[in-house]
1. Out of I, II, III, which one gives 0.96 for Cα Rg over 2.2 N^0.38 Å as computed from the coordinates?
2. Which one of I, II, III has relative contact order in percent (Cα under 8 Å, 6 or more apart), as calculated from the coordinates, equal to 27?
3. Here helix-only ellipticity at 222 nm (-39500 (n - 2.57) for each DSSP H run of 4 or more, over all residues; to 500) has been calculated and equals -1500, so which of I, II, III was it run on?
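Every number in this text was worked out from the coordinates using simple rules, so none of it is lab data. Quick caveat, the model's predicted, so the values are computed rather than measured.
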Structure I
Amino acid sequence: MKYFIILIFTFLFSSCKDDNHIYLKFYYPNGKLKKFLSYTKDSVRDGISKEFYKNGHIKYQTWSHNGINTDSFFVYHKNGKIKEKGYVINSRKIGWWKYYDTLGHLIKKEEFLYIKDLKHIPKINDSIYHNQEIIYNKNGKIDSVKSRFYTVNIKDTLQAGYNKFKLHFSPFYKEYCKSHDTCGLVRLDVLVYNECKNKIDTFRSRNNTIEFYTCFKKTGKNKIYAKINPMIFYWDFTKNTNLVDGVRIYWDYFINKEVFIKEK
């Protein structure tokens, strides 16, 4: 019986190593590879990791450094098509992630923004924030009502002094407003850091398009820091047509874009 147990264990698990790493392989009972893991000699996850479905197709692939997932991250459907992909830092999603159906069609994009260094901008916390979400319909076009995102014309290179921008926010509130008697966007605010004045400037619009500007003193690498606040106001009526108190709802979105500032 002891020999039989040792034989099964060898079949389900194997390892090899080089000068710096130990590689572990785990197998399904059918003999197909289930997991491939890379460790340092101190038993810390480091390097590439993979997991596979029973049919042999890859399930996910990522990279680790000092025990933490940091780098590109890929997740796959059972048919081998990519399910989601993006980048992780300290095992947390960061930047834009893309999601696909089993046919390989893009169905969603999400932005995860690191907001700890949003200078002088009021924020939720010093963490990674789920910032934007873009939903695609069956014909591959953006569903602007179900999506929550903005477009803004910020170039990678700007000039010292004042720069003007135009931001358009998706009309996501229309989907939210379907469940209320009277509802709509009442204002869109942008709070942006002005380096020349070392203060926050606030800009306001009554629709989902707004123009704002900011100023840079120093040339070289810099960032645009801004907070976007769409606000809706809704009313609901009771059965006897008495007006219920209106309710204001705010959302928080952020801009944290690296730019290069040149001489004017």
Structure II
Amino acid sequence: MVLPTLFSLWVSLNSWAGAGPMTWVGFKNYRNMFADPTFRTAFANTLWIVLGVGVGVFVIAFGLTLLLHDMVGRRWVRAVVFFPSLVPGIVVSILWGYLFNPDGLINSALGDAGIHTPPAWLSQDNLFKTILVGMMWLSSGTYTVIFMAAVDRIPPELYEAAAIDGARPLQRFRHITLPMMSDVVAVCAVLWCVGALKTFEFLLTFSASAGGLPPRNIWNFAMYSYASAFGQQGAAEFGVASAAGVVVLFFTGLLAILARRVTRGDQNTY
């Protein structure tokens, strides 16, 4: 792991087409990358995926955990909620595209409900928002199952004592569930940050043509790096692609540290 990382760092300081000799350029690849409007768009989109989708996923997971905690048959419901996570992401993204097609199931359902002029879900203005919702739906089940497993470790006597004292479900969740599962939330936050920065196939599926690239306004770090190395226009720039990878590595470490600090709590005993 160390050697590939060092090699990527070295390549990022050179101009290289993937074969042949390298040409030392220093930090020119980084300067060109940060000056590229497409990279700035990819940076903003990556933040939306990490923070925007991440907050939505955790809110949904916490909400489902609270809702399913005392539900009869919650094991069956847990399996249903987890099912989307078992399907490969590229399959879900293809399905998502079909659902939001102009003649897809979503528009058909809206038409039956009396809405005959639905938004153009896959247009340039709405495509990235549609993708964010799909990513949120795809990931929520995984974290719901993890949170529910963490809740199962909490002694039921704590909830019984709180109920006797008159605590409401939200109060029990705030003062018992959250503190007792803080270590699990911290690990999940780190896993989400690492996974979100590497999001790729969900975006690539929405390419305009087979073998092509999706619109630039939905690119993230991973897509920018891929396009730099294997783009269809111009020579391959493995130096720029490696520079983007180094930036991803830096942000992965930074977000992992921040996630651990934000969710850090005292060690809980059961």
Structure III
Amino acid sequence: MNNGVTCVVPARLGSTRFFRKLLTPILGKPVIIHTLERALGAGCFAHVVCLTDSALIGEAAAAHGFAWVLTGDAANGTERIARALDVLEGDLFVNLQGDEPAFPEDGLRALATALLAEPEAVHVLVHEEEPSEEDLANPNRVKVAFRSCGAVADFVRAVPAGARAEAYRLQLGGYAYSRSYLERYAGLPPSADETALSHEMLRAPGLAPLRAHPARPGASVDVEDDLVAARAALEALARRAATPRAHTPETLPIPETQPNLQGASA
């Protein structure tokens, strides 16, 4: 299925909390390769491309058949995509964070569908269930606050005392936006809120309408301890894939080709 949406996976080698985490193997493959396979397995993208500041990550992607682009420094994944627009095909992009080896493929399909329906908006995925009290209090977990049904009011790490859990959802590691949005984003300096809270969508929250869409969580790898949960999630995916099931009309074909971008620079 070629719907004109490209999935871009930004991948930075020097993670602060877990250095070289994207090259850490789980079940015999680096984290970044599992993430790229989730994008390919979603079956709804015209292209899947890894954007990275490291030739080591790029070479790992190429060894598994994925296109990659070597980029310079960037403040975040959205800025990294914006700086590579000259070598990326298409006008619609889904950003899948590189540390999401077990990201739900139906969530990626939901992002692509939402972007096609409303390309002028920025779309984010959120946990389908209310956050726990522990997650509400955890500053390492980004929460999405809502203005109205599906409309994002803010991204926060801390919530007011006594806040109602139903007013928030945990953010998941995927965005969707247009080339036009990315061009405008790249022309703006980082905001104080973006820097203070380390969140890319706080650079210019009024630049486009913000929409949230519910999805099942994956198992992101933020710190080394997360590898255990990621491995378990990938083992569950492998068991599910090994279980025979009848073909359904909703099953989407995997794209047969990828763009020839190996080793391109941006």
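1. Details: I: 1.37; II: 1.20; III: 0.96.
Only one of I, II, III returns 0.96 for Cα Rg over 2.2 N^0.38 Å, namely III.
2. On the way: I: 10; II: 32; III: 27.
Only structure III yields this read-out.
3. Details: I: -1500; II: -19500; III: -8000.
For helix-only ellipticity at 222 nm (-39500 (n - 2.57) for each DSSP H run of 4 or more, over all residues; to 500), the value -1500 is produced by structure I.
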